[in-house]
1. Quick check: 15.6 is what I get for mean count of other Cβ atoms within 10 Å over residues 66-73, calculated from one of P, Q. Which structure matches?
2. Can you say which of P, Q returns 21.1 when mean count of other Cβ atoms within 10 Å over residues 186-193 is computed?
3. With helix-only ellipticity at 222 nm (-39500 (n - 2.57) for each DSSP H run of 4 or more, over all residues; to 500) coming out at -16000, pick the structure among P, Q it was computed from.
4. P, Q: which one has relative contact order in percent (Cα under 8 Å, 6 or more apart), as calculated, at 6?
5. Can you tell which of P, Q yields 6.5 when distance in nm of label points 7 Å out along Cα→Cβ at positions 82 and 290 is derived from it?
6. Starting from the value 1.44: which structure in P, Q was Cα Rg over 2.2 N^0.38 Å calculated from?
7. Taking FRET efficiency 1/(1 + (r/R0)^6) of positions 258 and 306 (r between Cβ atoms, R0 = 30 Å, to 0.05) as the quantity of interest, name the structure among P, Q where it is greatest.
Structure P
Amino acid sequence: MAYSDLGPPRRSRRRRNLVLLTVLLLIVGVLTLAVRYRTERRESIDYLTTAEEVAARHGGFAERLGALLQGLGQEERPSVILRLETLAVEARDAGRLLDDMVVTRPVAKVSGSMGVAVGAWNDALAAIDDAMIAVLDAEDGDTSGDERLRAAFELLKLGDRAYQGVLAEVALLDPELVPMAFPEFTYTGGEYAALYNASVIAERLRLVPTLSEIVDVAIVATTVPAPVSEGTGGIWAIPASAAFAVEVTVSNNGNVAAENINVVVTLQQLASSERIPPLGRVIPAIEPGASEILTFTDLAPEAGLVYTVTAVASLGEDVVDQTVDDNTWTLTFERNAE
């Protein structure tokens with residue numbers, strides 16, 4: 001009987017091929033793991049770099065909020081509210097930096113604590129703004145604003161506790177993953193710790209007059225052409241002109257927006273019982289510190305006659321103007337013929 005001598009070499013080649021394939025797979029696996037390791041390491045460093053930046057920004061926000069609370073009463077209401085609103089907006093913008101970051105296995109715990117801290121801080125800053133306004137505008141005996149302020153401070157403290165967890169988790173990481181040290185701070189601790197007492201802050205808010213809601217409009221006016229000289233009996237002379245108008249400047253000297261300001265201009269000839277229909281305009285709103293100019297042109301005083309022109313600004317029946325003496329302007333004048 002004859003046997004083929006090709007059997008053993010074939011089996012040997014198959015074994016050799018299997019060995020080569022195994023080695024190739026091992027090499028590919030090792031390379032894949034190496035790439036994954038480098039990618040994970042780079043993404044971990046990127047996340048921690050961004051998280052440190054967000055934490056540093058909040059450290060600055062904490063300093064600004066503490067200074068604001070400490071200085072309550074040194075600024076008027078619009079400035080305080082604007083600073084609070086700006087803090088809340090900047091905090092939200094800082095938090096968004098983490099939204100698109102890849103969270104790798106090594107930084108998963110850091111990310112969890114950081115998310116709680118940033119979320120609590122952001123919610124607290126927005127809530128403090130609303131709570132302070134509620135305290136300032138509350139009726140006597142209404143303490144709901146105090147409770148809202150207390151809840152906002154508790155949110156800040158929650159964020160502080162979560163951030164302490166961040167620092168603890170970062171300390172356990174491979175130092176080579178941490179590009180720079182995370183800042184150590186708290187909103188509600190340190191030199192400003194005593195300020196985060198809702199009852200104390202609410203009472204200060206109620207006692208500071210500049211933080212109360214003040215509505216105060218005032219007007220000044222002139223004729224066009226403007227008066228040039230004052231004669232006997234306080235009668236002003238106005239140059240001859242083709243047209244005549246009254247220009248009224250309405251200013252908001254309060255610390256909240258003045259709304260629905262009714263401005264009425266009345267022209268009345270002296271020693272005459274004839275009533276000239278008044279002219280009126282309504283300004284929807286003027287922000288604190290701003291002014292608006294209204295020009296009334298449908299007036300036709302005759303030359304050589306004496307008139308009194310009056311401009312009055314008034315608010316709604318339920319609105320108390322801080323000073324009413326500056327809501328009226330009056331001028332007695334005679335318009336020259338030529």
Structure Q
Amino acid sequence: MKTLTLIFILLAATTIAAQPPTQKVEADLIFQTAYVQYKAQKLDEAAASCLQVIKLNPSDFRAYGLLGFINLHREKWDVASEYFGQAVKLKPDAKDLLMMKSEVDYRRDATDEALAAARQVIQLDPNYASAHMMIGAVLKDRKGQEAEAIAAYQKAVQLNPQFWDAYEELGEIFEQQENYKQAEDSYHTAMTTDPRGMAGRFKLGRLLVKQDRLTEARELWDHRVSDEDNTRPTFIDLLTRAENLKKATAALAAAPNDPAALVDMGIAVMDGDHWVIDKRQDRAIVYFRKALAVKPDYARAQYQIVKAYVQIVDMFTKETKKLEAELKKLKAMDPKLADEMVEYRKTYQGGFRVLPVN
């Protein structure tokens with residue numbers, strides 16, 4: 001958006017030079033009105049004004065470009081792309097508008113068109129960093145083109161070292177290639193480049209958790225300036241689970257027959273995202289049953305067995321009889337805890353669900 005003012009003052013006179021003087025003045029005035037309307041977020045009025053400009057002068061690229069921005073704000077990606085495309089046909093050297101078309105095409109998942117437009121921008125200006133970023137973004141998920149994506153991101157940060165997003169993306173590519181050292185270096189560079197120190201922080205944290213470097217991962221979390229994490233499971237969830245599992249494992253190793261340690265181990269094993277089906281509940285039940293073998297009246301262990309079966313039955317209803325039997329045992333041990341599990345069963349929802357048509 002920052003190039004908008006520049007784009008529409010460029011060659012304002014020459015775009016309509018072929019028109020009669022009065023028509024030229026009228027088109028200029030209407031376009032100025034359209035731009036003011038756009039800045040005031042009066043998008044319908046701005047669009048109508050742009051169409052008047054086009055009627056007066058079909059070759060005025062400015063009006064098509066502004067219509068592209070208007071529809072970008074409306075999140076009508078296909079329409080915006082079409083208008084940006086018409087604008088650059090009229091003015092093929094308008095690299096900023098061409099870059100906008102590339103970005104809109106990327107948003108609407110027309111990645112081939114986004115890639116083509118970005119490459120056209122680079123033909124016009126080999127030092128256009130955002131175009132190299134776009135090439136990297138398109139190619140990083142295309143099998144066999146990762147090397148080209150890496151080269152594009154590296155060129156982008158060479159041209160603009162403040163593109164910390166590029167370092168993040170490089171880290172992801174290296175991590176997918178199991179080149180963990182370069183991935184870690186890239187995430188660190190993203191953090192140090194970002195003034196807030198958040199770029200790459202949580203991705204680096206996930207990598208450290210994967211490598212069981214939990215102390216370093218905890219330091220990353222403790223020195224954050226934001227909790228925003230759009231990846232699921234979040235970094236803090238992964239870190240907390242890993243820490244709990246490590247703690248429970250150590251406690252159980254120190255006291256292999258301690259019922260409390262066995263239950264804590266089972267809880268740590270069972271902890272996970274509700275949509276993930278990986279038999280962790282079955283693995284956890286083994287620990288809960290071992291705790292009951294040591295202490296047959298241990299309601300806490302039986303409570304966790306029932307909880308595990310509630311989660312299992314949510315996806316596998318054939319296990320319902322087992323759940324009912326375990327719930328009956330819990331009720332005999334501790335009616336209050338059994339009532340908690342009855343409520344938990346009513347509210348628990350895990351896994352992916354297909355909603356009814358209506």
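1. Answer for the origin of the read-out: P.
2. Working: P: 16.8; Q: 21.1.
Only structure Q yields this read-out.
3. The structure behind it is P.
4. On the way: P: 15; Q: 6.
Only structure Q yields this read-out.
5. Q
6. For Cα Rg over 2.2 N^0.38 Å, the value 1.44 is produced by structure Q.
7. Working: P: 0.35; Q: 0.90.
Sorting by FRET efficiency 1/(1 + (r/R0)^6) of positions 258 and 306 (r between Cβ atoms, R0 = 30 Å, to 0.05) in descending order puts Q first.
Every number in this text was worked out from the coordinates using simple rules, so none of it is lab data. Being a predicted model, the structure only gives us computed values, none of them experimental. Cβ atoms are built from the backbone, for glycine too; each structure is taken alone.
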